[in-house]
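Take a look at the structures below.
Every number here is computed from the coordinates shown, using simple stated rules; none is lab data. Please read these numbers as outputs of a predicted model, since none were measured by experiment. Cβ atoms are built from the backbone, for glycine too; each structure is taken alone.
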Structure 1
Amino acid sequence: MNTYKTLFFIRREKQNPDTHKCPIYLRITIDTRTELSLNLEVDPTRWENRKQRVKGSTPESKSLNESLTDIEVKLRNTYNEMSRLGESITAKSLKERYLGKAEPEPQKTVRYLFDFYLQQIRSRTGSEFSNATLKKYQYCYNHLMNFIWKSQKAPDISLTEINYQFIKEFREYLREESTFTGIDGNIIVKKANEHNSTLKYLKMFKTVIKEGLNCGWITLDPFASFKDKFKDVEQVFLYTDELKAIMDKHIQNERLGLVKDLFVFACFTGFAYSDCEKLRLEDLITDKKGRKWITIYRTKSRTPCRVPLLPIAEQIIAKYSQHPICLNKGVLLPMLTNQRYNSYLKEIADISGITKNLTTHVGRRTFASIAINHGVPAETIILIIGHKNFKHLHLYARVDEDKIVYDLEEMKKAFGDYKYAELSNNSLRIA
């Protein structure tokens with residue numbers, strides 16, 4: 001929040017040679033400073049710098065001091081009004097408003113701020129943001145505007161109305177199932193969001209609010225006291241035998257066969273759907289030792305990702321090298337839409353005897369889990385899947401029972417012949 005200060009002072013260098021009085025000035029400081037003449041004069045010998053007032057109790061002194069107090073109050077009221085309207089306040093803009101030279105800025109609203117932030121995402125989509133990120137923020141925008149209409153019966157509200165209570169009520173709206181008439185007269189049926197999905201929307205809204213704070217359109221952060229935590233969710237992945245069950249299943253249906261190949265490819269590369277979708281021939285490189293790699297920047301995090309091409313993944317690329325989609329678009333794989341891909345994966349799971357809920361992202365988790373269970377170091381897995389650190393690796397990599405037993409085998413051997421003294425006596429002693 002900007003620091004607002006005022007200071008009354010006299011300009012001795014501008015003393016009137018006829019009256020021997022000095023003009024009184026006002027200095028306004030809000031990060032930067034500006035000054036204005038008050039068209040008031042005072043005998044410099046009667047001016048008290050510390051109190052910023054005129055000494056004495058003469059009618060002239062009282063009149064000057066009352067004028068200074070009136071100016072101080074009027075300026076403070078102008079500042080408060082600009083703050084209430086959510087305007088950007090600078091020393092210069094406050095001075096101009098006080099002097100009546102500037103009209104009030106249009107009041108900033110929630111819709112204005114969110115549209116402003118969405119435009120920034122659109123302008124940087126493909127470089128800093130992905131299309132998926134843009135869609136998520138648009139979903140959040142729709143939820144927010146529907147909530148404002150449902151709760152306020154207004155198409156928009158001022159940013160000054162966004163407070164802690166608003167955040168709490170928006171959270172409850174996201175959590176609950178509701179049916180209501182939208183602003184266009186159509187019925188809106190809103191499904192309840194899970195706890196983590198709700199917090200993801202609130203996190204996006206918090207990012208938008210932060211933009212408003214940075215622009216000076218909001219003076220107090222409504223999220224300052226808001227606390228809530230994401231819940232740990234059990235992530236779905238496949239063990240080696242489950243992946244083999246899918247790989248061993250012969251599928252004659254061309255559509256399902258393609259989906260199976262795409263999923264197996266993800267399991268052997270660790271690529272997410274958005275990464276597989278953009279893989280091109282130029283991403284496939286061969287090093288000096290003749291080893292093949294895929295080198296890309298991950299779509300979501302923009303982190304570099306360098307993956308050695310395992311034989312099965314290489315065979316899948318070769319299988320589709322002459323596919324019309326690959327030839328026309330110059331891509332490595334003929335990807336389906338994410339929605340169709342996920343839908344067909346349910347059929348793959350059914351015919352392969354897999355009871356887990358398969359999605360495109362399960363392939364990425366499966367790669368990390370199988371890799372760690374076959375002794376691949378965590379730091380290597382992080383480099384391959386493109387994470388910046390170990391923070392989220394536990395969401396992908398799961399250690400199975402065989403791996404646990406194998407890892408403890410050396411400890412078992414170390415104490416295999418050791419006789420624990422307390423167990424040498426067959427009698428049970430109870431203290």
Structure 2
Amino acid sequence: MAEIFPFAAYRYNLDRVSLPRVITQPYDKITPSMQQRYVEASPYNLIAVEKGQPAPADSPSDNVYTRAEQALTAWIRDGILLRDFAPGIYVYSQEYTVPGSAERLTRRGFIALGRVEDYAAGVVFRHEQTLSGPKVDRLELLRHTRTHTGQLFMLYADPDRRVDTLLATAASSVAPVEVRDEYGVLHRLWPVFDPAVISAVTREMAPQKLVIADGHHRYETALAYRDECRAKSGRNDPNAPHEKSMMTFFNTRSEGLLILPTHRVVANLTKFDAETLCQNVSGAFDSQAYSFGSGSARAAAYSQFRRDLAARGREGRAIGMYIPGIFILFTLRPGAGLASELPDLSPAQRSLDVVLLHRLLLEKGLGITPAAVSAERNITYERQMDTAVAEVDDGIAQVCFLLNPVSVEQVSEMALAGEVLPQKSTDFYPKLLSGLTLYRLD
């Protein structure tokens with residue numbers, strides 16, 4: 001069962017700071033230029049904790065991790081961060097514009113503590129593999145600060161939307177804290193301290209299975225830290241603070257959940273020929289070309305290609321490709337023998353465009369091995385289709401492959417079946433801000 005707990009969060013004192021100047025995007029989305037902008041925004045910006053700047057004179061006693069703890073301790077001592085008077089849960093919404101369109105959506109969930117569970121327990125499920133580097137960094141930060149500053153993005157399925165109804169009712173009588181981030185996303189937070197509402201939410205969440213949408217490295221860091229604390233204490237206390245982590249929960253059946261595709265940009269191939277590639281994969285894919293000459297013809301071809309990519313993706317399986325002067329749409333042939341072509345993969349894996357892209361177009365068609373993909377020798381990743389196409393036009397890349405997004409249902413089904421997706425398969429948008437609530441283990 002999923003165990004959910006209220007907690008008394010540390011939050012920024014809005015009498016002392018301006019919230020837009022102190023919160024950050026998640027640590028793994030912070031570029032060097034963003035990091036510098038956050039540093040300059042306020043001496044109390046969470047960047048000092050979330051992703052501190054190393055210094056040439058760093059030592060075991062003075063480094064980004066020790067300075068992060070010093071900053072948190074000082075901010076709490078000086079009243080920059082205040083702890084809420086009682087344990088609560090925090091209704092959280094994000095109102096945003098879908099990238100590349102004028103459509104506005106709102107995603108609403110809630111922040112609470114969740115018990116950190118081994119995957120084998122069958123309560124928490126992952127949908128992607130993790131890398132060791134980010135976990136080493138996050139674990140060292142957690143050891144020093146004993147504070148969770150970023151959110152774990154968790155999915156649960158509540159078709160009747162009972163939890164949504166409870167939260168909407170509770171939030172209706174509370175004024176939210178609001179902040180707009182650098183991407184124009186409006187974030188709202190409603191603290192809920194009513195014990196009756198909290199008990200009702202925890203009861204409704206108890207039978208749920210939780211899927212990690214975003215934050216796999218942070219979750220596995222929490223697992224590693226839990227195990228480390230158990231080993232040090234020599235006992236397993238289910239009520240210990242390290243047995244829990246701060247999580248943000250979203251119902252897969254509610255509105256506003258959006259996954260963006262992540263396109264593949266390919267370079268450094270010793271030889272590339274589009275016609276040969278099409279021939280190499282013709283047993284599995286039909287291909288349709290959208291060629292153009294003038295600028296106006298290019299715009300028309302690009303527009304039609306995008307419409308067809310989306311439409312064919314709704315009907316079946318579709319992957320796009322671009323080289324200078326031509327867009328190509330690959331669609332899976334009816335009756336294509338994927339079971340014999342990819343016998344090592346499950347039917348669920350073979351149902352994903354991103355898997356077919358990697359195994360058939362990239363590996364068999366272009367000879368890009370999984371090892372080369374992991375090392376990013378040939379492939380980089382772009383969220384914006386226009387950016388991927390521009391890199392080909394500018395000669396930075398030889399070709400780019402363009403995808404439709406994976407659905408929320410596919411992510412959940414894969415995770416609950418014990419399957420994992422290839423790296424960079426999902427991009428849940430928008431990201432969850434760091435610094436709205438902090439869970440301090442002390």
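Some points to look at:
- Source structure (of 1, 2) for relative contact order in percent (Cα under 8 Å, 6 or more apart), computed value 24: 2
- Among candidates 1, 2, the computation of distance in nm of label points 7 Å out along Cα→Cβ at positions 120 and 288 that gave 5.0 used structure 2.
- Top of 1, 2 by distance in nm of label points 7 Å out along Cα→Cβ at positions 128 and 256, largest first: 1
- Entry that produces 0.65 once FRET efficiency 1/(1 + (r/R0)^6) of positions 160 and 232 (r between Cβ atoms, R0 = 41 Å, to 0.05) is calculated, selected from 1, 2: 1
- Origin of the derived value 6.6 (distance in nm of label points 7 Å out along Cα→Cβ at positions 40 and 304; candidates 1, 2): 1
- Value 105, 75, 56, calculated as Cα extents along the principal axes in Å, assigned to which of 1, 2: 1
- Value -9500, calculated as helix-only ellipticity at 222 nm (-39500 (n - 2.57) for each DSSP H run of 4 or more, over all residues; to 500), assigned to which of 1, 2: 2
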